[in-house]
Structure 1
Amino acid sequence: MGLKPRAVIFDMDGLLLDSEPLYRVTWQTAAAELGCPIDDEFYTQFVGRGNDESERLLRERFSDAFPLDEFRVRWRRDWDERLARAPLPHKPGAAELLDLLDALAIPKALATSTPRAIALRCLGELAARFDAIACGDEVEHSKPAPDLFLLTAQRIGIAPEECLVLEDSEAGVRAARAAGMDVVIVPDLIEPSEEIAAMAVRVCRSLHDISVILMVSRSDTRQDLR
């Protein structure tokens, strides 16, 4: 199946930026210091979700006695310090794909569950590459609800059914499909289940693979016009 979208919407954490390891270590460190350890299996439930939803899961696990305010202070302080020492690396094939979309005149947008202030700091100069950015603190319901993707489509002025979403998480895939958008999965920390993989038009191993597919689809379109 070819890919011929009118616009491409990127997730950020784990898809465009290799940021999930930073979030995992800062959340796990802060929680352990407060006597509420987060193991790797439990952490996977946070992937792709906004902070509010992830904090709800923490309260469910550890009860309302979980020191949420202190947890926020600790993980964010650690996150700030680590990010200041080392900018987040881009995922393989990210620059190549962004350049290709520019060359094909296909609008690019970003939809992330991360709050805008944090997202812009993570993106740095990369933020200027996008025609629109929608963040978790700009909608009532974050992923897996469709709100973020619907807001993004509105901001770039393209119908949801004409947008292609690139995601790495189950919550993101469910959100994209709920918004009526096709989605390609590029797994990061978690391999998609059979159910989630079936919701996608493709499962790719890297953003480089998506560039290849788009170039082949473009070539096929030109041949069809001859």
Structure 2
Amino acid sequence: MENKYRVNKEMVAGDWPALVILAAMFAAGIALYPHLPELVPAHWNLRGEVDNYFNRFWGAFALPLLAAGIYLAMLFAPYIDPKRENYPRFAFAYRVVRLGLVLFLAVLYATVLAVAMGGPADLVNRVTPLAMGALFILIGNYLPQARFNYFFGVRTPWTLANEEVWRRTHRFSGYAFILAGLMFITAAFLPPPVNFVVGIAGPLAATVASIAYSYVAFRRVVR
């Protein structure tokens, strides 16, 4: 069997959970559009207060369009990756992350719609850290399976210079992302603005630690 990444009927059929979620998001936007207020909450400040709004159209369809765009980008970007042949080696992990991103945006979208339709204003500040934490934990679990490529994973000059450095860094980063996810979940139970600080500290620390580890791993591997 040819070891080459292809978007074909079998791959699309395997993505049916993500496609169902995307269709449900657009269906919800169409169904609720006449009932949405003229201004739909779009952004919350550090105190958990709404400080920016979408008009009705973008309130109904901005997040579904974003989710569809991210899904399609992940589906077709490997075609321009010089390491395209490596994607079949972690196809399941890549599919799970695609689904996870779509599901995260769907949860965020449902929460925003609930607030727009009269739900509690602090709902987004409670649900978003939980959803983000779950997403980071999911990515952390599957990140070590990522094989050498230029699109998905921890891409630093050192991981892209050596496949062994790539492997070691992604094993380390998997744990770092899981810890960041747990910090996000913890943030959901803290008051603003502490929840924002704790939530942001996790992914920031995971990113810095992953970059630093890739450099250290490179120095150890190539010496």
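Name the one structure among 1, 2 that mean projected area of the Cα convex hull in nm², for residues 109-196 alone of 5.6 was derived from. Please report the intermediate quantities before stating the final value.
On the way: 1: 5.6; 2: 6.8.
For mean projected area of the Cα convex hull in nm², for residues 109-196 alone, the value 5.6 is produced by structure 1.
The value 24.0 for mean count of other Cβ atoms within 10 Å over residues 5-12 was derived from one model only; which of 1, 2 is it? Before the final figure, lay out each step's value.
Details: 1: 24.0; 2: 11.8.
Attributed to the structure labelled 1.
Using relative contact order in percent (Cα under 8 Å, 6 or more apart) as the calculated read-out, with 19 as its value, let me know the right label among 1, 2. Spell out each step's value before the answer.
Numbers: 1: 27; 2: 19.
It traces back to 2.
Which of 1, 2 yields 34, 24, 12 for semi-axes √(5λ) of the Cα gyration tensor in Å, as computed? Mind showing how you got there, number by number?
On the way: 1: 32, 17, 16; 2: 34, 24, 12.
Going through each structure in turn, the value belongs to 2.
If helix-only ellipticity at 222 nm (-39500 (n - 2.57) for each DSSP H run of 4 or more, over all residues; to 500) is computed to be -22500, which of 1, 2 is the source? Could you put the intermediate results ahead of the total?
Numbers: 1: -14500; 2: -22500.
Derived from the structure labelled 2.
Quick note: the coordinates plus some simple rules give every number you see, no bench work behind them. On a predicted model such as this, the values are computed, not experimentally measured, just so you know. Cβ atoms are built from the backbone, for glycine too; each structure is taken alone.
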